[in-house]
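Nothing in this text is a laboratory measurement; each read-out follows from the coordinates by a stated rule. All values derive from a computational prediction rather than experimental measurement.
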Structure P
Amino acid sequence: MDKRKNEGKSIMVTKRIAFIAHNQKKAQIVSFAMKNRKLIESLGLDLVTTGSTGDRLEDSGLTILKKYRSGHHGGDIDIASRVLDGKIICVFFFVDPLSAHPHDSDISSLIRTCNIKNVPLATNPRAAELILKGLIEEKRQRDDK
């Protein structure tokens, strides 16, 4: 959580992790989330997703705070906007590099936004595991203070 001032009042802003997966990678992101469920939940972060990725994760028992539109309907841009707002601290976007995507410009915008804002972006399970371990370590260090 993050404290911010709003008209002189402190408000708590909960940070979020975004989960996105191309159709051919949805099973893989669900498998990753289930395998790492306890770690993900221990971070105390809200989960946000794009459309059907969120449906699949909810079907697997995860609680999703918000499901944005499907990627090809602007969901990737919705997530990029939340990254710019500082609300999303990490993006797990399991991409299918072997398929063409009609919304490639939206995907590129999300990747560029993560790079500009220095937000970790994992495009495959191994990278996601390493980022997740880093988030756990950061939390442990904060908790030790």
Structure Q
Amino acid sequence: MESGAPEIVAVDDDAFSLRMIETLLRSDGHTRAHLCRTVAAALDALDALLGRKILLICDLNMPETDGVEFIRILATRRFEGELIICSGANRIVRNGAVNLAQAYGLRLCGIVEKPISPQLFIRQIRASTQPEPVYLVQTPLTGLPKVPTPSC
């Protein structure tokens, strides 16, 4: 996998949320992000970026294929990038998605709740785009910090 700044892929069915994510990314110096309204489009973007370092920002509540199913798809494809869940789903759903991502061995860097707090979003993006990503997510069942895998 390539080193340096990651390619950023954001998937959210809501156009307003995607525009906000794009605006916040640009304000933090990330001038190019792949913005996708569907999981199918996100999978196409991920295929085009194969072998590159990727930060994926994913909503949970989407039509057709939701974020939980997308997490399963990422696991079967052995996604090696960093993952941020960005969702307005209730805490039970978010925790379930966190547990699922961790059970599949995905590198979950954090959760950003909607409505998005610009300061918290930028903090999470900065932590996740470090050469050694910082994991800001808490393991829901134990409350202990998630320990990054040595390959991060």
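In table form, for the structure just shown:
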{"item": "Given 13 for percent of Cα pairs over 29 Å apart, calculated: source structure among P, Q", "result": "P"}
{"item": "Which entry (P, Q) yields the derived value -14500 for helix-only ellipticity at 222 nm (-39500 (n - 2.57) for each DSSP H run of 4 or more, over all residues; to 500)", "result": "P"}
{"item": "Of the structures P, Q, the one that 24 was derived from, the read-out being relative contact order in percent (Cα under 8 Å, 6 or more apart)", "result": "P"}
{"item": "Test item: Kirkwood radius over Cα pairs in Å, for residues 50-89 alone calculated as 10.5, pick one of P, Q", "result": "P"}
